[in-house]
Each structure stands twice: as structure tokens, then as C-alpha cells.
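Every number here is computed from the coordinates shown, using simple stated rules; none is lab data. The structure presented is a predicted model; accordingly, all values stated were derived computationally and were not measured. Cβ atoms are built from the backbone, for glycine too; each structure is taken alone.
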Structure 1
Amino acid sequence: MKNKSLRKISLNTMQKIAVGFLGVILLGALLLWLPVSNRQPIAFADALFTAVSAVCVTGLVTITPAVQFTVFGKGILLVLIQIGGLGVIACMMAFFLIIKKKITLKERVVIQQTYNLDTLSGLVKFIIRILRGTFIVEGIGAILYSIKFIPEFGMVKGICYSIFHAVSAFCNAGIDILGNSSYMEYVKSPVISFTTMFLIVIGGLGFTVWHDIYKNTKRVIWEKQPARRLFTRLKLQTKIVLTMTLVLLAAGFVGFFVLEYYNPDTMAGLNLGQKLMAAGFQSVTTRTAGFANISQDGLAPGSKLLACILMFVGGSPAGTAGGVKTTTVAMLLLTCIGVIKGKRDTECFGRKIEPSVVRSGIAIILLTFLFWLSGVTLVTVLEPHVDFLRIMYEVTSAMATVGLTADLTPDLCRASQAVLMVLMYIGRIGPITMALVFAGRADTGAQLRDLPEKRIMLG
């Protein structure tokens, strides 16, 4: 009876997340559709696509936000990005805190399950830390952006642009209001490039990783614990996230630098320092950010394939990034290594990963791949004259909520754009969540049943 009750709570939580995001999307689409939000008339389909892209922190657009929207419309876009980045649950709790509403036990359970926390205690403080940390990091980003934007656009416009792009970068949204070329005009600007990379990486690490690093760093500072033991005291998830993030960023940096060094459409015209910076930026932005400082359509085929792989992996859990997540890929790699070495369990940093987590990881990878494959197939059928690699790049970008585009999205038919909207939504809430929302109640009989084991042939 207890297990059944817990399962009901879990399912309700997933439904709330799915419905919450959908509600925000529809409301945002209506607001973006209003005449007061637009400098020229906009089709509702374009407003809806923009709202989906903003709330799902993707960055794909069918219009140019800088030209299309008024100040009011850009303000609505900013709010949607912030809600999408923080998550509906965190924003709802923030609203409750503002109006001083008491957080009930049921709402605490929702928070616990949303962020996969071990206990029900300290959840309100955890949400406050998320909000405080978010606004501090975004504030730092806005100050750094203002160094470039205020001299270029003036005081008021420069500050507004700095705030907007700081929020967009931290939330890994990739939506800009500079024009239709993203950050390509700033490919030689260290301020823009490094500020954006900093915000993307911090946002993509995940709120639980922040909390763990903050807690252990505070121990080192105030309790005089040895700094060399900081990494060893971190939780297993934090260790995996930091390790995988460094490995993927390094691999992407080397890959893009080598593949695009002589490409006249991307990096050939830059000096060595600028090429290094552009390669680093490209490696970071493929972690579901969506800003571009070089032409994505001009990338070499090998670079597009590498970008698709990095986009598919994405960022880390409980953060603003999409993809199947670094921990999922790391767990599957460790499982493969364990099988090759003849180990019984999946091990990492001297710890055993629970078999249930391994099963969930396999399900996430498979479901994401099936949704991705379905999207690629549908768009290929709907757009028979478009190059397949460009379609794959666009679909991967939507599914992983990245937002990098091979200059294809605005030219797609409405049906193809609808496919991308569905993929962005699934990618943001997670394929597992989507599957469980429509799966109905859990089969408790199957959970209690213990069937005899049999072996089958593999490979």
C-alpha cells in the first residue's frame, strides 16, 4: 500500500511538470501574439514556436526576435526564458515564498522528487539557494556583458541587452535580440565569448552540483579542512558531472579546432588566438546553449556530426541544460567498461551505482533515440529536397533543447516546425517523464511478482 501511494505521488509530480510547462507555453504564445508585443503582425504559429523555444530554453526561432518584438514582447520573452530555465516547480515555489504561502508536505515531496533529493528537510532553503545563486550569476554575467554592450548601444539599451543575454546564456536558451546572426559579429570579442561560456557552463552543471560544491567549499574555508580533499568529499554525482563536463568540453574544443582550422566558411579568417576562442565557444555552446559565433551551416560535415553527438549528450541533471545528460552517458560507459572487465556491478570512484539507476539510464537513452529518430524520419519525409545532415542537425538541436541551427528552421514547412516543437517539449521535460505521464498507473502486481530467471543470447 505504501509503494502504491509513493508511485501515485511520483506520477502526479511528473504530470504537474508536464502540464505546468504546457500551460506556460500556451500563455506565453498568447502574450507574444498580442499586437502590443509585435512591431508587425505575427502568425500565431510563429508566436507558439517562439514560446515553445523560450520555455524549453532551446533557441530555435522562425522569426528574428530583435526585429519582430517590441520592448514589451522582448520582456515577455525574457520571463519565459527565466521560467523555462529555473523550471516550473522552482518558479511556483518562488511565487509561494513571495506571497508568504506555507509550503505543504505534498509540495515538499514534489520539490524532493523534482530535484532527486535525499530528504524532505531543508527544501525551502534549497529553493532559496537556487534562486539566489541564479540571480547572482546572472547579475555577474550582465555586468560583464555591459562592458561591451553599453559603449556600443548606450546606457539604457546596453543594460537591457546585458540583462537579457545574461539570462538567456545562463538558462542555456540561446535566444538573442541582436539580429539574425547570433554572436557571429562578436567572434573576436573575448568579453562576449568568455562571459557567454562562463554562464553556459555554470547553468549546465545543475543546481544540486552547485549546492554540493558550495557546501564543501564552505567547509574548507570555515572549518579549515584541507583544500586537496575537496574533490574527494563531493558526492558521486558531482564528481561524475565535473569529470564528464571537462572531458566533453576538451574533446569538443580539440575536435572543432582541428576540423574547422582551414574552413573558409568558419575559422579560416581568424588568427590563432581567435581560432582557439571560437573552437572553445563552439564546444561550450553545443552543450545545449544555442548561441553561435561561427556559421553553423558552414561547418564541415565532420564538425556537424561532432556537434550532434555533443548536443545529444547535453548538460547535467537538475540544471538549465537539455540532452540525455552527462551522468546518463557516464553511467552507460562505466557499465560497458564493467562488462568488458568482467565486473558484476557498475562502479565509479569506489562506489557502486544502483542497478535501478542503470536501467533508468538505458531507458532514457533508448527513448530519446527513438523520439529523435522519429523526428528525423518525419522531417525527412516532409522536406525531401533538404540535405539529410542539415535535417539531422536541426532535429538534434530541437530534441536536446540546444537551439543551434543550420539556417534551416525558418524555411521549414509548418508541419516540420510542429515536429520540432514537439521534440523541444519532450526534450525539456524529459522522455521518461513524457512516457510516464501517458502510461497511466503503475502495475503494482508486476512490481511484486518474482518470475524465474532465464538467459538469452546477446550480440
Structure 2
Amino acid sequence: MRYNIQMKMADLLENAQAAAALDRFLPGLRPMAEANPQARGLSVEQLARYSRLPQAAEALPALDAALQALNTPENAISPREAEEIARFQALDAADQARAPKPQTHTQNAIYPGRPWLDTKGERIQAHGGAVIYEDGVYYWYGENKEHTDGQNGIWTWGIKVYASTDLMNWEDHGYLIPPVLDDPDAPLYPTKRVDRPHLMRCPATGKYVCWIKLSGPEAAFTIWQADRLLGPYTMVEALYRPGDHKAGDFDLVADAETGKGYLYFDADHNALLCMELTPDYLHADREAARSYPDLHPPFTREGPALFAQGGKKYLLTSGMTGYVPNRSDSAACASWDGVFTSLGDPHIDDASCASFNSQISKVFRIEGTDTLVAMADRWLPDIPVDARLADVFTRVVASAYEPDKYQATEAERREMYAANRLETANTSIADYVWLPVTIENGKPCIRWLDAWAPDSL
């Protein structure tokens, strides 16, 4: 365990010395954490800033120094962490002991919103993911949520990868990057809030570069690199914050002509920031543009998905309501490093008012065609969102920032909180919503299809 102000309150309070340091520098913080289960999941720094304690800004550096002094070999692994590691290792051993299943499952269409099974008949686990094409094969990679039942503390179990030649039938190729089971400070430890991996091949180095977001207290990227698409991958950066911004959802894109790469990410929950990547794609060193500035949740834009079509650059984003879906927005720009202009919700005739009850993670092109596909996750399939719920969720979140403009009843707040428990959501049953994207009158459009096949478009 690494003691600092980025650690969760729940972990800090387990250590008597750490708790004593907290009480010495920020005496008002412990009662908040003890009274509110949600607060215990925040980092010390987050809770201190949200609490608006007058002494927080001055006290945090001193508290951080006191906590860092506790980082001795004896404190490296707490008793709780040792028990947790043993539990994760036992779970992994059980996974390895399972008898392999035959490759017998096939399908002849994509069925948005229905459980998607791989060729062994098991749920595909590649959430918040993307597709990359190489040598006649599509590779779909993303967060492995197979063990995330909302009860065991597991957020993500490594990054999985699947292969297909027709985009309908996917074969499990194991881990793109496996979980780290014996180091609670490692970025891919199962309790870390690993989100939305994105992978590109760097033309300058020939290497494959994978950026992965860590939400929660870290609010940073971990960056990996490999010589081959399927790895093995080596970590380059454990926790990286471009421009010292707290990192949210992101996408990577490369200019098809110049090879220049760009990072788009939700920076500090304040704006969608475009930064130019270094030639090796391993860092971002120049701010190029800001789109959607000065917004607050739920209107802050996250989940960016970038693509080019017909000489224009396009961007799809979601609002910020956690796992609960909301309206998407589309935007256009003449260049990758410019400011995007909003075009409105791309989902046509969407009765849910919540992006067909999903959140887009990536847009990719079917190789050799002009056909675009939007990949999206339906994180909470057991909570169907309709127009009423979408309005409730929007008002509940917005009322925390603009109470005079947005109001919500206590019953509506309870309804929102019951649905949107990030730490306790059973995302092992999350589904996928893949739909074609067309450009009509200069605007991206996504229409619902109960079933479709790539070769029929």
C-alpha cells in the first residue's frame, strides 16, 4: 500500500498512524468518511477538496508528507491487502483450472443490446473497448469485467482481446495485458478503476502503444508498449497526467497522412482537451485545442470517439452520469487540432433520450469500405432507461452544481443513487450496442437496428 493523499479514505483509516496524521492535519475529514460510505471510496485529496474545509489547501501538502513517511517495508502490504491478494490468486487458479470449451458457437448477425457470446459460447468481455485491423483480422480489445459482480471489489480483470474476420463471430485470444494480482499499487491490480484502453501502431517506431485510463483517485493514464499487436506489453508509465491535468475518458487518433498522433481527453472534468502526442506516441507534450469548455456534470463531455469521413473530422461524446446512460452529442471540425462545433445528438428517433440506453466507446471503419460502426456499452442492462429516467438523472446531477436552475426530489435522488453505484454495479452482465454511423447533411446519424450484418450495409 502506498500512503499518500491519493489513497482511498477507507484504506487510510485502516492504519492507526495514518488516521492519526489525518486527525492532526484535517480533523474534520474522518467524521465525513465514517458517516458516508460513498466518501470512503474517495481519495483523501478528493474528499478534502469536496468538503471545502477552509484549511484543506494548506494542510494537504503537510498531510501528504506525513503519510509518505509511513511508506516502510512493514507497511507495504496491509493485512487486508494480503487477504485480498490471496483471494485474487485463488480466483485466477480456478480460472486456469477450467476445462477448455469447444469453438462451436456461431451467429450470422450483430444483435445490439443482446448478450454477445464468443465462439466458445461465453460472454465477450471487452468493454469500453475498440477495434483495430491487421492482416485481414479485426481485433476487439477492452476491459475484462467477467469477475466484476459488484460485491467482490473487482473493477477490471485485465484487458482482453478477441479476433474475427467477419465482425460477428469473435474468438477469445486471452489477455492483451493481464491483471497484476500481487501488487495493490500496480495500475492493473483488480481493484483499480481501469477504463477504456486505446491502442495504436506508431509509424515512427513500429511499436504498438496502448494507453489506459485509471479513474478514481489516480485520475491518470498508464501507458504500455509492445513489438507485436498481441504483445507482450511492457509498462512505460504507471501514472501519467498530461500537462498535470486529472485525466478522464479519452481517445487516441492519428492523422492518416502525417502520422501525427493526438490525445483527446476529459481534462479536470472541465473541457475536452486535445494534446499532440510525441513522435513515439508515449506522451503528450502540447495543448492544441479545447472543446466544450467550462461545463459541469452531467453536461461535461466524456467518452470521446473520433473518426474521419469525407475530409471532415467528427467527434461523438457522452455526458457525465457514471454508468447511467445519457444523451450523446456529435461535433465536427476541419482538422484534428481544432475546436469542434456541436451538431447535436446523433441518435435518430431515440425514445430513451439516452443514446439507445448505451455509451459509445469507439467508432471504427470496416476495412476497404466507407462504412462506420459505433461501438457502445450498455453498462446496466437490468436498468432500462427511458425519457423519464434520463430526465431524472440529469436533474439530480445538475442540481448539485446549479440548484437554482435544476431541482430534484428526494425520491428522485434515491432513484438515481440506487441505479448509479459505480463500485457495486454488476458489469459482468453488461451488453454491447454496435450500430452503423452515416453522415447525413454533414451530421453523424445513428439509427436503431434489431439485427444487422456488416456485408448487408
Structure 3
Amino acid sequence: MIRHILLNKSTIKVRRILTILLISLNFGNNIEEEYRDISLQIISNTSMDSTAYKRLAYLCDTFGPRLSGSKNLENAIDWVLDEMKSDELDNVRGEKVSVPTWIRGQESVTLLQPFKKELSMLGLGGSISTPRSGITAELVVVNDWDDLEAHSEEVENKILLYNAPFETYGQTVGYRYFGAVNAAKHGAVASLIRSIGPWSMNTPHTGVMTYEDGVKKIPHAALTMEDAMMLGRLYDRGQKIIIKLDMDARTVSNRWSRNVIGEIKGSTHPEQVVVVGGHIDSWDVGQGAHDDAGGCIAAWEALRLIKTMGLQPKRTIRCVMWTNEENGLEGSIAYKNMYQNELDNHIIAIESDGGVFAPEGFGFTGSDQSRKIVEKIHQLLKPIGSNKISKGGRAADVALLNDEGVPVMSLKVNSDKYFWYHHTDADTFDKIDFNEFNRCIATMAIMSYVIADLEEPLPR
């Protein structure tokens, strides 16, 4: 009897594997042929359409930076919701999210010795303020964590500058995120970092930082690459450096924001959902054009384009603009919690949050069976050069969905210049190239539509 049960279970398992393989083969044989004409039409319709480009310009120019808790962000959300309704998307709504609220206030850094100079700076998100009189202290400059340990006895009651050169964002961002904690552990009264980026035109870079329970909180800010390198040269010459730091930053009570949602309802399986989106918030400098208004508008335009072409996929395509990605991820947390019982019907989640430069393809995280199907869909993107697939689709807002088993993808673009502008005053609409942006839209539209319209859902 037990042997019989085991054999039955084994047979069922084999049948499931064979079914998945057959589905994969069937998809592979038919996808390019079935969707070639539609894909070419999407590319053609996108190439000269200025709707999204104009909307992105309006969003950036009218609302500017959109930090969580700000009126700018909520006004931008109101506008998007109104415009989505005018596009006649389905189920347009804003879903409430409680978000942290950090306010920059007035801030400055002044070099007092060996000569006087006002330095360009940006406080880092979440930092505390200085006392009202500011902090005036001698500066110690280190190049990395090991250098900090080597100079540990020199740091107490000093301002510490991490003059770490940019390697990759992932490697270097730790100085921004953990810099205040590690400086405070060595007795520093404040900490500064060389802005996290490979290039600068006196444009400091902001971003989120953290504190640690049991470790004294100290102010934490970023200097421009130019000023940090200059201070490093002074320090290497053995010159005594005196800095005055003034920051009026503060964190206030959480405020209400919203995730923005609009859909094209599926014709056959409306309960099954393909998510495509980005984050509507930005830091409080620049216009958040590449990070991430461009990704949001591209996802939204993908739906508008599909609808205007009279296409209705078998599954629902849902555009999600998450709030509070930059300094909390509360938008993605709220989305996951709200749809927890429906995640089995989330076929895939696709995010654009790396700028809207020339698209190259997608990063993918999911099963091998799904990957093979997605590779076939990528072939439809050859005409616009965005047909590369790579490992790693876990962008910030879709990562939590992936933790729950949902396959995820992230749009990959030519990122040579992304960190030139990222989290700076230079992230403005004029950095958006019309043709590259429209190719991003076409890439998102084709991928989301085809996955939503396949005969069978992507296997997990």
C-alpha cells in the first residue's frame, strides 16, 4: 500500500515536470511567430510618440523633487491618478501608505582653516541636526575602513571624512549608509563622506543612512567629489583642517502617502496579474527624472500604449508606482501585505529603477523553466537592441514579492552615466534622451504584454 502511494506520488511528480517541459517547448516554438507583428507595431508606435516624454517633462518641471511626506509627492500622485483616469485605465486608485518623513532644513559646511571656503554639501537622509551653534572641529581624513582603524586614536572629538573613491555603487555606498555609526564608535562628533559617484560637477550626492542602537547619533553629510579630494590633499600635506558643520535636519511623525495603481483588466484570467512599475518618490534634490520618474512614466505608458492599440491580454497588467522607495520601502511593504493572499496569482513583477537610458534587456530571477520562456520573449526585442537577459531581477520594490515566490525582472539600461546624476541636483529632465526613453517604453510594453497574454502562466 505504502509502495503504491509512493509510486503514485512519483508518477505525479514526473507528469508535472513533463507538463512544464512541454509547455516551455510549446512557448518557445510559438512566441516569436505569434507576437512578432504586435511587437514590431509597438516599437513603431512608440518610436515617434511624444505623450510619455511630455508627461515626464511635466511631472519633473511641475512637481520637482518628491521626498516621502512632502506636498510635492502627494501633488504628483494626484496628477498621475487624474491622468490615468483620463487614459481610461481600469481600477485606477491610490492605496494609502504611512511613510517616514525627514526634512532637510538649512545646512552648510565651511572650511575655516587653513583657509576659508564654503563647501558644497548635502545632508544624508535620516541624519540628525547639529546643535544650533553648529559643530566646529578638526578634520581627520581616511580613505577606507582599514584606514579608519589605523587612525582610530586620532578620531575622538574630530569630524571624520571618508574620502573613499567610487568603485561600484554596491561597494562604496557602505560609507554613506554605515559611516556615521562607525565614526561615532571611534569618538567622532560628526562624519562626512565623499559623494557616492564616479563623476561630479560640484554636485553632492544624497541618500539614506542609518544609526545603530546603543551608538551615539552624530550628524552625517556628503561633500562633493571635488571638495573631498581637495581636503584629502590638504590632510596628506600635514595641514591642520578646521571645519564648521551646520545642519537643521529633523525627522517628524509619519505622514500618509499612496501607492499609485492603474490596470488593463485581463480578458480570460483577470485575477492573474503582471506587475510593471517603478517608484514615484525621489530625494529632495533635482527632479528625480531618471530616479525614478522615468521608470514610472515608462511603465504607465506601456499600459496606455497597449490600450490605445486595442490589445487586451489574457491576464491583467497592473502598473504600480510605489511610494517611499528612497528612505524606507514602506510602499513595497504595504503592497506585499495588502496582496499577500493574491501573490500566487502574481505571474511576474517587472521594475524599472535604474534610469531610462538606452535599454539593453532585463535581469531575471525565477525558475529555469520561466527563464527559458522569457529568453524567447527577449528575441522580440532585437530590433531595438534590448534583447539581453541576465541573472538578477531583484530591484528594491519587487524584491519583497520575490521573497514570496513571485518571479521578478528589472529593466537593464546602459548605466554609464546613471551615477553621474543619481541622488543629485543634476537628476533633471534635460538628461532624458527622447529615443532612448521611448525604447525603454517599448521594451517594457512588449515584455509585459506577451507575458500577460501567453496561453499558460509562467511556471514557478
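Assuming 1.00 is FRET efficiency 1/(1 + (r/R0)^6) of positions 135 and 319 (r between Cβ atoms, R0 = 41 Å, to 0.05) as calculated from a single structure, say which of 1, 2, 3 it is.
Details: 1: 1.00; 2: 0.60; 3: 0.35.
Label of the originating structure: 1.
If helix-only ellipticity at 222 nm (-39500 (n - 2.57) for each DSSP H run of 4 or more, over all residues; to 500) is calculated from each of 1, 2, 3, which structure is the one that comes out at -5500? Kindly include the intermediate steps, with their values, before the conclusion.
Working: 1: -22000; 2: -5500; 3: -12000.
Going label by label, the one that fits is 2.
Could you figure out which one of 1, 2, 3 the value 3.3 for distance in nm of label points 7 Å out along Cα→Cβ at positions 31 and 207 was computed from?
3
Where does the value 21.9, 67 come from, among 1, 2, 3, when Rg and Dmax of the Cα atoms in Å is the thing being computed? Write out the running numbers ahead of the final one.
Numbers: 1: 22.1, 73; 2: 21.9, 67; 3: 24.6, 89.
Matching structure: 2.
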